[in-house]
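K.L.:
Listed after this line are the structures, all set down as C-alpha cells.
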Structure 1
Amino acid sequence: MHNNIESHLVEKRVFKPSKDFAKKARIKSLDQYRRMYRESIEQPAKFWAREANELVWRAPWKKVLEWKAPFAQWFVDGKLNISENCLDRHLTGPRRNKAAIIWEGEPGDKRTLTYQQLHGDVCRFANVLKRNKIKKGDRVIIYLPNIPEAAIAMLACARIGAVHSLVFGGFSADSIRDRIADSGAIAVVTADGAHRRGAIVPLKKNVDDALHGHTSIKRVIVFRRAGNEIHMEEGRDVWWDRELEYVDANCPPASLDSEHPLYLLYTSGSTG
C-alpha cells in the first residue's frame, strides 16, 4: 500500500493579462499586492482607514480599531448605510443609467435594472417594510428564488436597518422554522413558488408549514412569481405588488452604526 498520495491537479500555466487590462486593474502588480498586504499587517489602522475612505460615511469614525481581546470594534462611532453605498452613490453621474442587475431566470425570462431603477425599487420596498411595522434591528427572513427581488429585499432591509437572513429556496420548512426561532424574526419575504428544473417549488406552502404554531412572525410578504395557487392567511399575509400601491420611492437611508448587523447567515453554501 502506498503511503503517499500523488496529486495530478497541479496547474503550472501562467496567464499574462494584456497591458490594457492591467492598466485598469485596481492592483496592478504582485509587488503592489505584497506591499498592501504587508501594510495591512504592520499598520492595520492606517491601511483600513484608507480603504474605508472608499465608502460613503454619514458620520466619521473616532477610532479605526478598538481592540480588547478577544473583542474588536471597528470604526468606532462611525455611521454609514450599505444600501446608500451600493446605490445612491452612483446616482449623480452617468453610472445611474448603467446596468446594476442583468438577470436571466427560469423559464427564460430576462430583466435588466439600472442603478436608478434598482434604487427606486429598493426605496419602494423599504417603505413597504416600514408600512408593515418593520423597523431598525428587526429580523427578516428572505426565502425567495434567484430573482432580482431577492437583491431588492436585502437592500431594502439594509436601507432601514432591518437585519435580513437569506434562506436558500431549496431548504425545507424545518430549516425555515429553525432560522426563525434562532433569529427571532418578525417577518418573512417569500414568493408563491419558484421555477426549478421545469417544476414549481411551493415556497409559500413551505413557509406556511414552517409557521404552523409559530407566533413570532407578524407579517409574510409574498411576491407573485410562479402563479401557483397558495393560501393567504388573513391578517398576516400580504401581496408584494399590492403593498407597493401604497408607497412612494422616497426613502432616505438610515444612519447606522459601523457595528450594526447587516445580515445573519446560517450556512456558507456548498461547504455546509
Structure 2
Amino acid sequence: MKIAVVQQNSHEDKKANISKALHFIDEAASKGANLVVLPEYVDYMGDDTQKLRIAETIPGPTSEAFSKKAKEHGIYLNCGSMAEIADGKRVYNTSLLINDNGEIIAKYRKTHLYDADFKGRFSEKESDSIIPGYELVTAETPFGKVGLTICYDIRFPELYRSLALQGCKILFVPAAFPLYTGANHWEILLRARAIENQCYIVAAGQFGTAKPNRTLYGNSMIINPWGTVVARAPESEGIIIHDIDMEYLEKVRDNMHCFSHRRPDVYKL
C-alpha cells in the first residue's frame, strides 16, 4: 500500500494554498498512491488573528474540495489540518480522514495546544486562537486501523500509546514544527513513538517561511515500526512516497511482544 506525504509551504493566501495541495494530491495519485497525507495548517499559515476570518464549517468549501479529489482518484486522504469554525472567538485545528468515496470518516481536533516561549528566540501561543479537542479519534480502513494526531501532540506519548492500545497500526502526524525545536526534537520524537508502539508513523510537515517570522522545519517522513526512517522529504516542497508493508509490522510485533509485556497492574496507562 503506497502512502504519499505532502510537504508544503502554505502562506496567507488560502485559495492558493488549497490549489497547491490539490495539485500535490493529483501528483501523488498519478504515482500510484493509495493514501495521501497533507501537513498541518494546509489552508493557512500566517497571523493567528486571521484564523477566524478564514475558518470554515466542516463540511465546507475546503473539505468538499478535498472530498471531491479523494473520490476522483479513489484514494484515502488525511487532510493535514484546517481551521474549523468554533465559538466565534477561536477556532478548532481540525484534521480529517476522507475515504475513497469522498466521505469524511474521521474528524480530529488537536488536543495539545502549543504554548511556548523561548525567551528572545521564538514564541507561540496557540491557545489564544484555538480551542482544544477532547477526543481520541481512530478509523478503520482497508489498510488497517489508523489514528489521527497533530504536531505538538507528538510530545505526549500517552496519546500514542492510547491509540495503539485501541488497535491503531498507522499514526498520522501532520505538523508545522518550528526549525528551532524541530532540528533537535522532531525526528527523535517521531521515531520514539514508532518504536514504542510498533506502528507506522506518517508525518507531513510545513516547510520554509511564513508570517509572522516563522521558519518551518519540514523533514516530512515515514517511519516503520522498527523506528527506521524509510522515506524523507528533501528541503523543498513536494511529495514522498513509500510502499508500507503491514506484514512487516506484524513481524516486528511477533518478535517482541511489547503490548503483552505491559504492567498495567503497576501503572495506569
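K.L.:
Identify the structure, out of 1, 2, from whose coordinates percent of Cα pairs over 19 Å apart, for residues 168-223 alone was calculated to give 28.
P.N.:
Details: 1: 22; 2: 28.
This value belongs to structure 2.
K.L.:
So Cα Rg over 2.2 N^0.38 Å, computed for just one structure, reads 1.20; which one of 1, 2 is that?
P.N.:
Details: 1: 1.20; 2: 0.94.
So the calculation was done on 1.
K.L.:
Work out the source of 22, 15, 10 here, i.e. which of 1, 2 gives that when semi-axes √(5λ) of the Cα gyration tensor in Å, for residues 128-191 alone is computed.
P.N.:
Working: 1: 18, 15, 8; 2: 22, 15, 10.
Answer by label: 2.
K.L.:
Further, regarding this structure: Where is mean count of other Cβ atoms within 10 Å over residues 232-239 largest, in which of 1, 2?
P.N.:
On the way: 1: 12.6; 2: 15.2.
Answer by largest value of mean count of other Cβ atoms within 10 Å over residues 232-239: 2.
K.L.:
For structures 1, 2, calculate distance in nm of label points 7 Å out along Cα→Cβ at positions 40 and 104 and state which one comes out highest. Kindly include the intermediate steps, with their values, before the conclusion.
P.N.:
Working: 1: 3.4; 2: 2.0.
Structure 1 gives the largest value of distance in nm of label points 7 Å out along Cα→Cβ at positions 40 and 104 among 1, 2.
K.L.:
Among the shown structures 1, 2, from which was the value 3.5 of distance in nm of label points 7 Å out along Cα→Cβ at positions 16 and 32 calculated?
P.N.:
Numbers: 1: 1.8; 2: 3.5.
The value was obtained from structure 2.
Readers should treat all values here as calculations from the given coordinates under stated rules, not as data from a laboratory. On a predicted model such as this, the values are computed, not experimentally measured, just so you know. Cβ atoms are built from the backbone, for glycine too; each structure is taken alone.
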